[in-house]
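What follows draws every value from the coordinates through simple rules; no lab data is involved. Note that the structure is predicted; figures quoted are calculated from it, not measured.
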Structure I
């Protein structure tokens, strides 16, 4: 495979840089217990994450990927969850193997800027990145509530490219989910997907990204540094 040329690499957070499900699952289960409902468990939460906290809580409340919740019940559950997750944002979360090596490589490439684009709310995004020592790695961080739209809408990607002065033709999205692929395609970005992470139980290859890697360490041979 020919190596990609890029001046900007946007990287998703949950499921790409960090396995955050252990903290999310703990917070979901504590929320369910507070509401007198059965705990949902980490395996279920792994299939529900990727579209922001509100959607995660709705799926947990209904114990279903698609069924909508009654608005008042959802707001109550969301309020409980937010309080619990604020205290449990990073206690159990871990950086995936190969991430630090991949980031080191990208930062060694003087012509490449790195940004984080996530659907996670800013208050949790910044805390998680800071607690795990990743915050200073990025020239820009775009969270799920930074803009009126979030992935799979292309706006966060286009915003990041514009802010950093890079044409979309020289930009790559790196993520784990179909939301990342759809956003990249709509924005005109190249798309590199990781084979791990959270994609609602689907194989990310089914969404035809430009490349699939098992570790960010593989970026050393997939992206041209000079």
Structure II
């Protein structure tokens, strides 16, 4: 890259050390635990086997790439994506089962409903956070190597260097915050989606979150009254 081209690049487009893997692994482990403890009527078929596969993939990824995430590690990323697809499918099935239970009035315990509904909602938050984290500017490894200078999400720190620390870079927690606010506010807050896939994924997340929250709260209120 020429010196002139480097000057044209935004300040956040730079090479930095990849993210540590353990925070992401800890969050994924939490999601596996939430899926494991869901009631059978709300869970995917063979839930224990599915959770076992997810846990095995998590172990293999951490063995292959235990420290900082790099795009040079091809198989850890592929296994991460496989794990994410399985987690997403399992949670989608749980959402469908939950909606079916609520619509057909099979749930009569408000406390259990709030706990299980909250568990599914929280899993949904983490799953979408992982999708955003895995694909924004090519994923965590590509971001660390500054491969793509056009972002899929615009964080406030990227629009004004005065808002960012000297060596700021988006981490998994930033995407988790993005996913949480999108699930609770049902719209972008301070992080804006720029590309079509980012807008589409945020739209789907808002829709599913709205369905879960609205139906769970409505049914819980109905039970309490």
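Computing Kirkwood radius over Cα pairs in Å across structures I, II gives 17.7 for structure I. The maximum of relative contact order in percent (Cα under 8 Å, 6 or more apart) over structures I, II, that is, the highest value, falls on I.
Source structure of the calculated read-out (helix-only ellipticity at 222 nm (-39500 (n - 2.57) for each DSSP H run of 4 or more, over all residues; to 500), -21500) within I, II: II. Here Kirkwood radius over Cα pairs in Å, for residues 30-125 alone is compared for structures I, II. The highest value is that of I.
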